[in-house]
Structure 1
Amino acid sequence: MKIKNYIKISMAALTILFAACTNDDFLQLKVKEANDTEDLPSGSAVGRTEALVPGNGVMMQAFYWDVTEGGIWWENVESKLNGWAANGIDAIWIPPISKGQSGGFSMGYDPADYFDFGDFQQHGTVETRFGNREELEKMIGTAHENNIAVIADIVLNHNSGGQLEYNEFRQIETYTLFEPASGLFNRTWLNYLPNAENLEDEGRFGGFPDLDLNNEYVRDWLWNSEESVANYYMNTLKIDGWRFDFVKGFSTEVVKDWIATVGGYSVGENFDGNVEGVVRPWIEATGANAFDFPNFFNMQNAFLNGNLNELVKPSLISTIPDKAVTFVGNHDTEARDGSNEFPDEFETHAYAYIMSAPGYPCVFYSHYEASGEEQKAKINQLIQIRSELAAGDWAVNHVSNEEFVAIRGGDAEKPGLVLYINLSGAEVTREVQTHWANANVKDYTEEYLIFEQSDANGTVTLKAPANGYAIWAATQDEQLAFPEALYVPGGYQGWDPVSAPMLNAVELPNLAGTFRGHVRFTDASNEFKLTDAANWENGIYGDEGDGASGVLVSPGNNIVLSGPQDYEINVDLVNNTFSANSWAIIGSAAPNGWDDPDSDMSYDFDRNVWTITTNLTDGELKFRANNGWDVNLGDAGTEGSLENGGGNIAVSAGSYQIDLDVANKTFSLGSWAIIGSATPNGWDDPDTDMVYDMTSNVWTITTDLVAGEMKFRFNDTWNVNLGNAGNDNSLQQDGDNIMISTAGSYTVNLDIMTNTYSINMN
């Protein structure tokens, strides 16, 4: 359809016309000319009664600036809708769907043909940047199958891509002749500002020609008629609502009339931080919702400047929450010029805020789909928290530069919540007055697994992690504990959970899901798994990767450790991680000096210490795990104490049994000796020291003995002493004195591993 050619008036004729007519006559003539066409749109626009109304879930902005070119975007969005719906998305905001001047490169904000959705060859392409009409309609259909409303971005203020024509009002050539390939909504200079009827242009944008939205022809084509853009989008394409672009560019009456005519969910982009002076009056005048730019700027200032007091400044959340669409970022605030970009490290903090607060949250595609799986999982968790908990009045309980506590009061269906944000580098704790009396109070972010208990007045002590957040709420759940032990069946012991070593809970009840234990692996390469019972019927855990990733999955692959070696194994079933440490000594005093290999220690399962018996030289030593410096223990400054990364430990030459208690970070260096009436020094100190034979792995001494008695003791004290167990040269703690009947030269051997001895006359 084409508008009837307008009569061109010469300059002379214009002069006569101005002289002969009043100003009112001139305006009436122009209006008559503009409407004198064979192809005016007909009928009246109507709303769609079955249009989806979002607001109970969360909106997804399903694009970012300069999305991937090539006409694949509608297919990309369509492929994600099932997953989005499953995670609580009930609306998608899509970019302008019609063709812009820059064709296949256009993001849609330079509209040329409002009825070309990838159907017509114009502006260098058939498809739009996002795809073709068939793909668009398929995407909309899939959205509706998932009960997701489709909100179309609509650009009413300006157009682009017109041809040059002589503008008789401005008496210059302007790019205002639009003869779109769709044949619908042709436009000339008469339909753009300024013109004789409307001189004022409320919002110039980028030099584009601005539509005259008071022009009856324009209004009919955009929203009033049955053939209008709004009616077509709503009733043919099945669009459910509108995001009005750049609403500062035109009158509030436009949006109000649009909504009254075709209905549908509506939200405006009023890019301004002034609540009372700009955004709220616009909402009241139009009846539409608005993006909460005041809250966005508050959050941006709060997190950029480390001052959470900014969060309590005026916003739509605090003034008209039912009309607030809250967000952490969008295509206008992402890093194109850096002026409005939100700090990456605080994106999830901000999402915790908007998911907890009143308003209708909108998630930005880039934050969700292009910021890593960890952030995506956190946003999903926050959406779920909102769905389960967020209701009722919003009240700030405490605010300072680094802490923010706010409460939702709940309703008949949801308990409400407490949001606790912490910007400090340490965990914080605060008593909070809630409406939950004598209740279990749970952190739904799972940062803390142990419930807190409120008192009869509803007062409860809550925590927030360093540089993080927690969201607490009353729960009917009972505190559940993890198993008290895990079993370690593997090839080294025949894959039998019944006889497998166990890793015990670090503390009971095991609320944290952490386990620790020691296992002696006997093979060069040892494969094993973890079970939470002495069978293969319950929880089975293995490695996520090739056996050494440190990440547990169920059932997973076999975990692999080299051997033969003793290991301390640590498991965290909350974070699904495991680690294994074998301990050794290294240093100038150790057998191999500071070079690899370290001198491995073994684990004494009776005494619960790591131990090694060896000969040292004058020098220094340290303890380290897994032949690396990531985990090492050294001198803490007091005798026998250790600390992570501590200093070197000075030792004198000699034979030593070295014990290491990793849990308590203590160590001891000791040696064995003989004492008694048969020994050189009798029952008095000093004992007669033995020497460790590293070939035979026994303590030995050759010395003169006299007729009498003797015993073995450790470190010149009676705390650890060995005497006769009564048969076969066996020994026991605090055993009987050993008899020497004849004086002479003897070789005395002590085998600590078997608790046996031998005494042979030379």
Structure 2
Amino acid sequence: MLIAAAALTLLTIVPTCSADNVALGRPYKLSHPPNYPYCTDTGDTTDLTDGVRYNPGGTSLWTQKGTVGWAIGDQLKSIEIDLGQICSINGVSFETAADNRSQGTFPLAVLVFLSDDGKSYNYAGNVIGESVNQATYVVHTFRLSNLKEQGRFVRLVTVRGGFYVFVDEIEVLGSKTKGLTPRKRDLDPEAVLKVARQRVPLTRQNNSSLTLLAHAEARLAAQSKQDQEPIRRARATLQRLKSKILARTKAEEVNFRRGVPFTGLDHEICGVIGRYLAATSKSKLMVRTANPWAPLMPFDWKASADPGQLTLMKNEWGELALNVTNATAAPVELTITTKGLQPGAVSVFAVKFVEAFGFRIRGDALMPLRGKLQIPPGMTQQVWLSIDTRSLRHGHHEGQLELEGKSTSAIQPLSFTVAHVEMPRPKLHVVNFSYMHWPIAKTDPKGVERDLREHYVDTQVVVSSYLPNPVADASGNITQPLDFSRLDKYMDLLPNTRLWIFFMGFEWDHRKMRPIPGNARREKLFRQWLAAMIAHVKQRGLGYENFAFLWHDEPSQKAMREIVKPSTKVLRSVDPKARVWIDISSDNTAESIAKYDGAADIWCPSSEKLEWSFWKDKRPWFYDSASDKGRSPSGHYRYKLWLGVRHRAAGNGFWTYTDSSNLWDDYAGSPTYSVVYDGPDGVISSKRWEAYRAGVEDFELCRLLRKTMTAKARQDGQTPTVIAAGTLLNQWVQRVLKNRHDPTTADRAHNELLKMLVRLSSDR
């Protein structure tokens, strides 16, 4: 279905036949009311068959009122068109749009069921029968053609493949043939949904296989002309495999933790590339040093981006990577060992290829490599090394990585330097809403606590359900001591937290104590609750710098006026030293927020609002939401922190550390935003999560350099070295921000700025 790589369209688009659109102007029923706010209107009851298509000269398809759209909700939604009479049906078309950059994807499937009487149905096919690149904005009409069917009722069951489903126009091509005899079909309406659900795993696997096949095709197309005969054989075999994929009728049992390739046909695709490499390569095993953050696909056997020389501050973490290609026609098993480096300081991982929604293959999950590394034929597997400098001496370190198989072996030198500069505990506050009630945290609480600590997460949001519920009389007097046991148990799970944010959830008003003008009982109750809460956290040893209140998540202008401002006013009267933290997004503007200067102490706007002059001299935090596994490690996750350097932010956050979705399969319901995966032994990191940590270290390096520059200038004045350091810092910040998708820029910036810090620190 969907190709994330700029590759090939896998199936020929069948031209619209000369049949009439028998659905034109016909009524239809929707199983779920449309709920995407930017296109939903009263016209949704007629838009899909009115003959009016998307206007390419206007806004995006999902913001035009002629579109019908759904967000989240049930994965399966139905559209049933009544043609008014039994018609001959030759085809069905479905116009939709996608853009992975804004999380818009095509449906996973649009399954067509036909009926003569609206009571019994048969399955006719899947409209989504081709692969289309959806990496950037595209509007496409999918077609199910060459049908020889009849029916009056055409039911389309859409299967959400991401967060949204959009459709602008549906056509049913055929003719109003007279004299057609009603047919009894096998499926009642309830069975239609059952069959649709049963087909989801198969459809998902077919799309995944077609995506992998397209990558193989694209890789072969880029090869040297001198290998034409091996290429011809490989491409012919891939064409036969494509037919097998489309003819597949049963889904396989898939363990998505194993990564790509998922199915038997996926392994056959790898075998095709393996045979090609065996015929054209001199070595059975290709080993290349790699930039850890550079994009990598399963068949990128020549992928390289200069990793540069790794130089680290003591106490920070470093990353090295090797790309290992199996250039044979059979799977290979390799034993991986490191030699010459301090035991315990280097951890080795195998990078697993996962799929983000939109069928975007990404090398992301970092599976601890404790046994043998298994590489399918033709595939490139990345070996990732994580270096913990906390126990290492200053200076240069050298060792090697040994790869040993039955009939092949390789040795790769490794080296890095630990500079004579130590990174102190980061000053930057980091929050990623790492709730300890998420499944992985409940399964592995100690592993999650350690992982958060080692990635510098020092701020925790406690959701409302863990805060004590007051028992009060009619006048608002609390009649029983507040029960803090649930809160205390939660806080004990995360002993290294530097800042606790208590989220009140006043948008739901469960406790009935949110301040409302004229309601004395509510305010009285709220005052007592706040006083007791503040007293309790002080008893736990927290100072005012260690906690804050969040009244409402991402409040609108209305909520700022009706909830945030009144709540903060009450808090100020109870304890003027207690603080308020607030995340600003929604419909707030630079003009509207200026009315609430004293409504919060810690402002955390979304990154697109960070340029507002309102934040000047406030040292704001900032955050982002859409952090899915398709995002670039360096261009999205690490980039955030360089934006923080530019704005001298006090904190950064993103949604989210983990969630309740399937962390390995974005098509098992709703896609995940998690930066970690669940494994048999607990939490598993990702390239994205490691890139974020590298960004925090970048931020702290820049902060330390500024601090050292200031101290040197105070001591010796504006010396040439101090001036050069300031110029270098500004240049690299701008360079990283302008080249966010170049995976090498941030690494080069880190190295050059660290050299300058060493120079300043040693300059007497």
Among 1, 2, which structure scores highest (criterion: FRET efficiency 1/(1 + (r/R0)^6) of positions 316 and 356 (r between Cβ atoms, R0 = 30 Å, to 0.05)): 1
With helix-only ellipticity at 222 nm (-39500 (n - 2.57) for each DSSP H run of 4 or more, over all residues; to 500) derived as -9000, matching label from 1, 2: 2
Per relative contact order in percent (Cα under 8 Å, 6 or more apart), the highest-valued of structures 1, 2: 2
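With FRET efficiency 1/(1 + (r/R0)^6) of positions 108 and 588 (r between Cβ atoms, R0 = 30 Å, to 0.05) derived from the coordinates and found to be 0.00, which of 1, 2 does the value describe?
On the way: 1: 0.00; 2: 0.30.
It must be structure 1, since only it matches.
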Answer label among 1, 2 for the case where mean count of other Cβ atoms within 10 Å over residues 516-523, calculated from the coordinates, equals 18.0: 1
Among 1, 2, which structure scores highest (criterion: mean projected area of the Cα convex hull in nm², for residues 532-659 alone): 1
Source structure (of 1, 2) for P(r) over Cα pairs in 10 Å bins from 0, in percent, computed value 2, 11, 15, 15, 13, 11, 9, 7, 6, 4, 3, 2, 1, 0, 0: 1
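Read the figures in this text as sums done on the coordinates, not as results from a lab. This is a predicted model, so every value here is computed, not measured. Cβ atoms are built from the backbone, for glycine too; each structure is taken alone.
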